[in-house]
Structure 1
Amino acid sequence: MKSGVSLLVLASLLISQYVQAASLVVYSGRKDKFIKPVVAEFTKETGVKVLLHSGSSTSLLNKLKLEGSNSTADLFISNDAGNLEKGKAMKLFSPVSDKIAKSIPQKLRAADNSWIGLSARARVLVKNKNDKSVEFVNSVFDLADPRLKGKLAITHSGNESYIAGVTVYMESVGKEKTSKWLAGMKANVDGKVFNKHSKIVKAVADGKRGIGLVNHYYIYRHLKKHPDAPIEIVLPDQGKNDMGVAWNVAGVAITKESKNKKDAERFIAFLTSEKGQSLFAKVNSEYPAREGVAAAHEVPAAGSYKVAPVAMPVLGQQRNATLDLIETVGMP
């Protein structure tokens, strides 16, 4: 009996020490290599330790919902605004104070500050410079042109950035044009899609495809490793009457069940500070959500090109409509 009690006491002590060692528990839909440098600097400055539980944003959001009041998570980080807005609709988050939220433009955060954008990515075209047959492409809608049959590289339609991009296009030009565009791309890829943006960039660089639709930073990551790769970025839809480039954001929210909202807010305050935002720009080549903080030097400067005027919360609000459209077309 004494042995059983001793084991129980020991387990309680270990759990207590574990919780103390991890003052903040973060469900993170971003890869550790993009979050850990910022977390390390936050802990260094504040002494507050952070435990990351990493996985897909969608899976972690569902986990948060299923756990309900039993959840130990203090924060949720998503690589997609759609999941953040979905979490807001499910009432899983607590709003961040106006003082912290106001450092991020309204279009990059929830209307009630229940989630805050941290970094933005652009949907761009990667083009093989040696393939003259793709030189005519200047718009994402050109990707439906039959001349690109067998030359186009896209991800599968379950990719979160793919879904977000379709939402922006649907909001910008309407369902009919977006539906025809999807159908044209479907014909051009003939069921052959990629599971990663990095593989698209590699396929274009190797000449196996002429052009691809990707998030901008994958191009620069590839060029960092292969500076002589024959690829270039194309910022699509920049004409006077064109919609501009589609953006999406990674963001963060404090969970409704957090037992440590004070430190959770401190964490978000750091992530959205000039220092935190500069760190994000350095490690992931994305655009800082905070205005006035420069992106990495190799990335086209924010403000130097036209961005589609679709607020990030819309990516969640119209997510089901987008999924219905994708399913109707039968995208692979």
Structure 2
Amino acid sequence: MPLTQPQTAFPLWDGHESVADYAKRTNLPPTKTLDLGGGVTLELVLIPAGKFVMGTPEPESPWIGGTIFGIAALVTLILLARLLWRAFRQHRRPQFSLRWLIVVVLILGVAEYGGFRCWRVAQARRDFNWGESPGHQVTLTRLFYMARFLTTQEQYQQVMGTNPSGFKGASLPIDTMSRDDVQEFCKKVSEKTGQAVRLPTEAEWEFACRAGTTTAYYSGDTEADLGRAAWYYANSGGKAHPVGQKEPNAFGLYDMHGNVWEWCADWYGYYEAAAAVNPQGAPHGQYRVLRGGAWYFGPGDCRSASRADDAASYQYFGVGFGFRLVLAGTP
């Protein structure tokens, strides 16, 4: 992911300050609203400038935990063998002193720690996606405004006059979008409102999704945490759902996990380990980035760091390709 030159710098978010307080500090409104006509609006919320670790660091080697377990187990076996051998030579029953028992219990505790650590690493590696690695520090020097909700069918209908979605409903997210379709929508919204809009970069999307968290989802690490924030295969009932029904993140954004995939501006490419400033993604490629997961995908695909890709022209009926907008340019 190549670096871009920093543009107008804003104070970086400290990870704890509320969006309202950050907005006051920068003398900017915490939200903006675009009038799409016919009583239909598009609400956007302020996303601070800030730093975060993008992607997923590679899990440690399982050999570390395995080595700890192996050495501790070997030491325990040696001690037991030595005790039994001494008892055999002296023709008596094995005797365990309190000191000996304490030592063995401590060593077994170390073995248990090594085994648990090895198991955790094995689990992490099983679920690990190499396309998310290496984890790397990203600095966004520019704040931006992002749509609070996924683009709805009502909004799309108002601007484009059509609704190609598979699941119909005014408050449902638009769900059958090729990226080329989204670009045309951005053009029409910009013309209609006088405010240039675009898709978020992949870095902007992940920073906005995480909202200061380092967990698998902005709501936590477990599947129960995901269920509070997302519609995914276990709770969606096999369909998309109206936007804004689940728990938002700290920035006030809804449905960043699940419901429908979200197109990003970037070409899909591999990450670099070096720190990046305002990255724009790969300079070229075959596929564009999708983020967030969808109603028919599992927990692993709905994580903050999870990435997917597809051709910009692909349009699958009802499959769950949607988007949310950001305002173009620096406020």
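A short reminder: the numbers here are calculations on the coordinates, not readings from a lab. Fair warning: this is a prediction, and the values are worked out from it, not measured in the lab. Cβ atoms are built from the backbone, for glycine too; each structure is taken alone.
Key figures
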{"read-out": "Among 1, 2, structure where mean count of other Cβ atoms within 10 Å over residues 73-80 as derived comes to 13.6", "value": "2"}
{"read-out": "Given -13000 for helix-only ellipticity at 222 nm (-39500 (n - 2.57) for each DSSP H run of 4 or more, over all residues; to 500), calculated: source structure among 1, 2", "value": "1"}
{"read-out": "Which entry (1, 2) yields the derived value 0.95 for FRET efficiency 1/(1 + (r/R0)^6) of positions 113 and 273 (r between Cβ atoms, R0 = 30 Å, to 0.05)", "value": "1"}
{"read-out": "Which of 1, 2 leads on Cα Rg over 2.2 N^0.38 Å, largest value", "value": "2"}
